[in-house]
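A.B. asks: Okay, got some structures for you below.
Where a number appears in this text, it was derived from the coordinates with a stated rule and is not lab data. Since this is a predicted model, take the numbers as computed values, not measurements. Cβ atoms are built from the backbone, for glycine too; each structure is taken alone.
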Structure P
Amino acid sequence: MSDTAPKIDPEVLDAARRTMRQHGWKGTTADRIATEAGISRVTLHRRGIKREHILTALTELAVDAYREAMWPPLVDDGTGAERLKQGLGALCEVAEEHLEVLTALSVASDEIFHEPAAGGAEVQTRTPFTEPIERLLSDGIGDGTIRNIDDPRETATVLFNAVGWTYIHLRTGHNWPPPKARDTTLDLVLNGLLNDRASGT
């Protein structure tokens, strides 16, 4: 969070999560957040807290959770393919934990995930999100458990978006339970990457 952003108590952030879960981002107003937190709207105003500040703070918590969740697959034993599956599963777990926040971002703004780009240029997912996946892909290519890929970073961008946003959509748009949303998404994605499957085509 920037130095100029207001300090937001954990109770207010938790209240915002509950409000977003119940009303969605469009229905999440400062009044509803204040009511859920058991404080007055005036209190939020005096603290200089707007709903956009709250979404930013919650987004940063989700980003920190993602980084922490991706560390074990990067350092664990196992093949690159095994650890890639573990990492993509961790991505689904973080998406589940922060489901209402990520859903709000898809409505409000997903710029947090994108590198700046000039008009008309291709937009890449920010390195902190793709770098762990790229590393796992490269490890799998190196040990032969993942087929050769020309551009691992580009594939990492596809994987982060294909797994993350598909999981979120299946959970929120189709109301699939977490294990089903995770397993069906990972099965489809990994079948296109694993070397043993590719060699049989």
Structure Q
Amino acid sequence: MPKIIGASLVEHREETRRRLFAALGTLMEERGFDSISLADVAQAAGIGRTSVYNHVSDKESLLVEFVTYETERYLAGLEQALDGATDPVEQLRIYIRHNLRVRRSFHMPQGLRGAVSPATQVQLGEHAKPVEAVLRRILGAGMAVGAFANQPLDVTVPLVGACLAARSGRPAGEGRARSRERDTAALATETFVLRAVGASL
């Protein structure tokens, strides 16, 4: 009988899935989705290969559940960071900074959609909608009070999202110089986006 992780079956299931998600995220960043198997994920997670099938049916279903999990965590952290901020410019700064800190695997890598089935492609596309809704809310509120230029949200939101996705989750690196480099790039990205939406700096 497989060893139970945690004090109950519920805890066991949650911890198993957390380990699988962490392993999948790391492996995707290291090798890419195409070059890993469900067995690779199970091994990296420290879980028996056959036990994985008690939780997901295949690699693509694990990917969809991973993205859903990461999105929920991201949104919870973002809303917590935004709590108490009323100025739209400050809200957008918070959104940008929060976005730049997320792991690369949260933003689907280039070419990943072509590596999965059409049904999975649709499901992957759904994860961006609640994140974009927050950005749309911030930009819309800012435009309403004149903090941002009046621009079509259907154009502005995906452009800002694409800009942030291109800069998010860069390898951490080590050392003071690398830290300064990251901070400089983050500030430049923030300034670029704020200028793009017509904010006063």
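A.B. asks: Upon calculation of distance in nm of label points 7 Å out along Cα→Cβ at positions 12 and 180 from the atomic coordinates, which of the structures P, Q produces 3.9?
C.D. replies: P
A.B. asks: Same structure again: So distance in nm of label points 7 Å out along Cα→Cβ at positions 52 and 76, computed for just one structure, reads 2.5; which one of P, Q is that?
C.D. replies: Numbers: P: 4.0; Q: 2.5.
Derived from Q, not from the others.
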